[in-house]
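Trainee: See the structures that follow.
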Structure 1
Amino acid sequence: MTRDEVSVPYDSERCSLQGALQQGARIVWTTHANTRSKERRITKLIAERVLRRGYVDDVETSPDGREKWRVVGSDNDGRRIGIVVSLHGDVCIIYVVTVIDLG
């Protein structure tokens, strides 16, 4: 099996998210995400960088069919950060559900 034949888990979700960001998708922060970002000292700038450069490592689907994706990346100090997002309206709105300090 060649490198091109090996599939990366959730690569299509990562491509969808990064494509939406490149096309100007609006990022909306939930109240919970705002609270957690202050507690965990994860700025909106750091979160957006993780969304643009990170990878999707988990997808959860709720009973109503909506998905939440966890995007993982690092800040400039090397701290691992997780950003949980939910996409709505053909990915033209990205809701930041929470932010996580993964250590």
Structure 2
Amino acid sequence: MPPHEALRAWTRGFLDHAGLRPGMADALRTVVVFGVRPCASRELLVTALTSLVAAATADGTVRPDTRPTDLLAALVGVALGAGDPARREQAERLLALVLGGCAAEQG
């Protein structure tokens, strides 16, 4: 799949996973946002996003100043605010806002 579609699919999967179990979003927040020392889970997430963002940047669909760590923090915010399966429509809107903010200007 094209890089921007792969990034969207991965981020949706992330939100799906965050909403699977009660407390998962809080656990992700602890690992991603408040982790002060290296954490294997955080590094795996950052590595995956780094690869996806790099590919989407290379094909011109994502802004070159998009930082995978910033995107991950935003995803955790979406998961905390709308990660419950009953709020999936809101999560999709928030995800669209986040990914729209990463989109490269097409001109």
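Trainee: Given -9000 as the derived value for helix-only ellipticity at 222 nm (-39500 (n - 2.57) for each DSSP H run of 4 or more, over all residues; to 500), which of the supplied structures 1, 2 does it correspond to?
Mentor: 1
Trainee: Of the structures labelled 1, 2, which one yields 2.2 when distance in nm of label points 7 Å out along Cα→Cβ at positions 44 and 68 is computed from its coordinates? Intermediate results must be reported in sequence, preceding the final value.
Mentor: On the way: 1: 2.2; 2: 1.4.
So the calculation was done on 1.
Trainee: Comparing 1, 2, where is FRET efficiency 1/(1 + (r/R0)^6) of positions 20 and 76 (r between Cβ atoms, R0 = 25 Å, to 0.05) highest?
Mentor: Max of FRET efficiency 1/(1 + (r/R0)^6) of positions 20 and 76 (r between Cβ atoms, R0 = 25 Å, to 0.05): 2.
Trainee: In addition: For which of 1, 2 does relative contact order in percent (Cα under 8 Å, 6 or more apart), calculated from the coordinates, equal 36?
Mentor: 2
Read the figures in this text as sums done on the coordinates, not as results from a lab. If you're wondering where the values come from, they're calculated on a predicted model, not measured in any experiment. Cβ atoms are built from the backbone, for glycine too; each structure is taken alone.
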